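Please find the structures below.
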Structure P
Amino acid sequence: MRGLEFPIIGTKVKGLKQKFDLSSPAGRAEYFQAKVGDEIKHIKDYLKENTFIAYLLGKKNSGKGTYSKMFTEIFGEEKVATISVGDIVRETHANWESFVKSPKYLKLKSIYRGYISLDEAVEALLGRSTEKLLPTEFILALLKLYIEDYEGKSIFIDGLPRETDQVSYSLFFRDLVNYRQDPDMFILIDIPEAVISERIKYRRICPVCQTSRNLKLLITSKIEYDPKDKKFYLICDNPSCKGERMVEKEGDELGIEPIRTRLDKDEEILKKTFALYGIPKILLRNHIPVSEAKANFDDYEITPEYVLKQKNGKVLIEEKPWSFKDDNGVESFSLLAPPVIVSFIKQLVEVLEI
């Protein structure tokens, strides 16, 4: 990120030569045990009696969902939950007719406090009023409703803050929802715009099952080349699918330009949060300068780039470490998700003081 310095937290373990399969749950379990087994034990012991609230902050397509799911994979759904503000708003909107007849609606009426009436907030939610934005107070009331369903679990909140004026709300959210006196923290994700752009440009979606892959960074087990349009096609390898050709979404070829305004706002929020005092921050970077990679990470932890070629009707695949220039012009490698989680676990032990 331009102007901010995130620490490099390496994963190398002295004397550990084993290469782990980071694409499978079993391989990741072995990897995490080898890299941060002691830290995982400390956190598991902590979660037996305690919880925490963590705010996931990162630009669009920064991997927030991937990281929270991988953390849950390690510690279990019975101990950890992720609440997406966007999902809650969409679900409430889609099911409003049944929601308004439920006990949750009566609870919402009793806890809502805001500068516009609840009816006006509902109009904004349902899209009947284009002049009113969905107020933060309404979003906080919805979150309070849903967070009560996760008693006894640590919670990742994805989507708050989404505006700069919501940063101060998030500082006191734990108290607003009466969520015990457990630690809360911000998790800030540093991801170069070059990574986001390539993830979008080369994204491919199965038209049947909606599985997502990447023609450059996350290929499937079967690839076809069409000589008519001179293009390579990923073939969906989801076991429950029928092997459809994956397609690109309209506009993906433009990369980050259609979401430039959103990315700029996300960066402004990240910088404002980075400057805060009084609340712990876990700083995650999904990339490493090429010059620092060998000393801090194993080769299999670096994101591979797949170069596709065709010869005599056959698809040939060349694999190499993916390099690019980060937001500060430094030649860098991208890290796969597991080493980022290793950094997260190491920092979480320090934040929780366990």
Structure Q
Amino acid sequence: MGRPPEADRILVLRLGALGDVARTLPAASALRAGHPGAHLAWLVEPGARGAVAGQPWIDELLVFPRDELRSALRRLHLRRFVRVLAAFLRELRRRRFDLVVDFHSILKSALLARASGAPRRAAYAPPHGREGAWLLANARARVAARRTSRYARNLALVRFLGVGASPWSAPLRVDGDARRRVLEALGPGLAPVLIHPGSSGATPHKRWSAEGYAAVARSLAALGVPVRVAFGPAPAERAFAESIASTAGEGVQLAPPTTELGDLAALCEASRLFIGGDSGPLHVASLVGTPAVQILGPTDPVENEPYTGTPSRTVRVPVACSPCRRGCAAAVCMRRVEPAAVVAAARELLAAREGGW
């Protein structure tokens, strides 16, 4: 578009998951900079609301009632399902948005954009728009590169709208109270290297081995670097982190629990380096400016690179079947990653940040 569309009320649509919502923050902040006087709202699902909540440049947070709707369907409470959905859609339409920017661009998000009643609905054309979502949009951005980072793709949708503003220098703000809690929990001493080895339950193929992480942690601890191993809310993630810390030995401890995303962001900010796989926490770390070592197997290294504004290194061993979307039980691409390569990448980033190693 030649110039940004006039809009006093704008809705950003990116429902989940955590990593995808986090990677939309820079583009959405550029959208805000291009419409400084507009009311900017964000529609998100419950699991990723923490990535949006508390950001000073977002005026309103709307949460799609996914859990309530799913519970009603599982119990075959169809009347309750219809009642909850209808009440949410009434509230959505009542806000009278002028413009919806659908970064998700799947059928569900396209239906929600249409239900909002906004006269202008921007989304991706194929192949980045999926499930026929583009048919319900009346402004369709065609991204030339089929393979591009999610950060660049999201910013391309904003540029399509004629917005030339740059993303905020700190698109993910760390809450002051969370910062104080985390620093108190970490205690005095040097900032640690943070290892976050987990992945979502649906993507075990993105997870490197406990033995590999333990070897990296042991090597860094032997150099005098404090190492903390972080974990998510699931009991299995804590058990995985505990096995890494106990195997690594002296100088390696569990990180403070982070039950809220604000605490996770503060923990990443308080760390000198982040090491992990393709996960939401890695993108949170790169968005708060913490250098990151990304360990990849089946994940596409182009689409899923960390935020370009933060130093990072990607460690992977290319195999014929990688990248792929589903992963496999053999996980050859993950098993071939050597701890020495991860340690070398970590030392390189530490040296660049601290002026020598």
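One of P, Q was used to calculate mean count of other Cβ atoms within 10 Å over residues 72-79, giving 14.8; which?
P
Match the computed value 0.20 of FRET efficiency 1/(1 + (r/R0)^6) of positions 80 and 256 (r between Cβ atoms, R0 = 30 Å, to 0.05) to one of the structures P, Q, and report its label.
The read-out was computed on structure Q.
Of the structures P, Q, report the one carrying the highest value of FRET efficiency 1/(1 + (r/R0)^6) of positions 264 and 328 (r between Cβ atoms, R0 = 30 Å, to 0.05).
Comparing P, Q by FRET efficiency 1/(1 + (r/R0)^6) of positions 264 and 328 (r between Cβ atoms, R0 = 30 Å, to 0.05), the maximum is at P.
For relative contact order in percent (Cα under 8 Å, 6 or more apart), which of the structures P, Q scores highest?
Max of relative contact order in percent (Cα under 8 Å, 6 or more apart): P.
To continue, here is another question. Comparing mean projected area of the Cα convex hull in nm² across P, Q, which structure shows the greatest value?
Of structures P, Q, the maximum of mean projected area of the Cα convex hull in nm² occurs in P.
The numbers here are math on the coordinates, done by the rules we state, and not lab data. Here the structure is a predicted model, which is why all the values come from computation and not from measurement. Cβ atoms are built from the backbone, for glycine too; each structure is taken alone.
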